[in-house]
Structure P
Amino acid sequence: MSQVQYPSVLLENAVNEFARLPGIGRKTAMRLALFVLREKQEDVQRFAAALTTLREEIHYCEQCFNLSDASVCSICANARRDHTLVCVVETVRDVMAIENTQQYNGVYHVLGGVISPMDGIGPDDLTIQPLVDKVNSGAVKEVVFALSATMEGDTTNFFIYRKIAEAPVKVTTIARGVAVGDELEYADEITLGRSLVNRQPFDQAM
């Protein structure tokens, strides 16, 4: 395949940057770059400013590690939420998926991934220890595992379970309405909601 000859180095640079985004090939990157060129300058400046502000000013919640505009996210800051009920998820996208079900009124703990030796991700690369510390403080009555139903998700569940097994806390997992091998963020809201409502003791689900 012959290399694309760009009429402008600036266009080529823009295509290269767009192509770095996940799921964006070079043809799509070219369409995006040309779309930007057709937009009004003020619209492009607003878009660029939003990206810069996102990268420079967004926070990770100091309590649950969710993304936040402040040091504590709106969920953790909400006094009407049950702060003794903690749902353990892999990513911020999973928080959004569960919130969309409107079936959960506790708080979250975002691990930032799952244990995956093949990808070089170990327990120390995740926010597991802060979760263990939170449980050991006695502030938590129930921990709900809501990781993806994959081998990596199950491995992470079991690792955390062993870490908190001696703590006086109820440990549950979402029901397997979410099919084995599925990632949580792609589950439909009804299935995910039912899986939360019908959660079961973790030691009975192993």
Structure Q
Amino acid sequence: MFYYYVIYKPYGVLSQFSREAPHHRTLADLYDFPKDVYPVGRLDQDSEGLLIITNDKRLNSQLLNPRWAHERSYWVQVEGIPNEEALTRLNNGVNIRIKKRDYRTRPAKAKLLDPFPTLPDRDPPIRVRKSIPDSWIELRLTEGKNRQVRRMCATVGFPVLRLVRAAIENLTLGDMQPGDVREWQAPELLRALKLRP
């Protein structure tokens, strides 16, 4: 039997079920999941947002295979206010370092968000520097390298303060709150992800 869960991973939770240190929080702290499920992809410990958990290996393969290029949308709070040049560079792809090698990111879709997204406060709150304004951008990618969004934003000069994955294709956070877990049926989930049954 296949299980499908959509969760809003909170800040500070590892995208795995095993603890690497006694103080770590993991997915197992959020819900009593069946034994054979695992996350599809990852979100860093200091990132938040949409994460799918399943035991359906076909879904995992389809979503993570680069040739299918599924779009993932991120809301990114950054230090400073990116100008058109920075957004154009993100849109065209930038050079970042992955595993000590240069990597050119695929073209993305980047835009300033105005108004800012309405999100629950983060626990702990982000650090605020009164002398530097902050802003939010939406960044849509069709790939998912390690810490890619953070590396891309740093490359164009805008360090990330907060990072939330808001959507994968048409599957969105909606009204979910950090720590929420919702079970889905395969047909509805596959439709939202633009995958064939």
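Descriptive notes on the structure:
- Computed 8, 28, 28, 18, 13, 5, 0 for P(r) over Cα pairs in 10 Å bins from 0, in percent - originating structure among P, Q: P
- Source structure of the calculated read-out (distance in nm of label points 7 Å out along Cα→Cβ at positions 16 and 48, 2.4) within P, Q: Q.
- Parent structure of the calculated result 30, given that relative contact order in percent (Cα under 8 Å, 6 or more apart) is the read-out and P, Q the choices: Q
- Comparison of P, Q by distance in nm of label points 7 Å out along Cα→Cβ at positions 56 and 80 - largest value held by: Q
- A value of -4500 for helix-only ellipticity at 222 nm (-39500 (n - 2.57) for each DSSP H run of 4 or more, over all residues; to 500), calculated from one of P, Q, originates in structure Q.
- Top of P, Q by FRET efficiency 1/(1 + (r/R0)^6) of positions 96 and 168 (r between Cβ atoms, R0 = 35 Å, to 0.05), largest first: Q
Each reported figure results from applying straightforward, stated rules to the coordinates on display, with no laboratory input. Small disclaimer: the values here were computed from a predicted structure and weren't measured. Cβ atoms are built from the backbone, for glycine too; each structure is taken alone.
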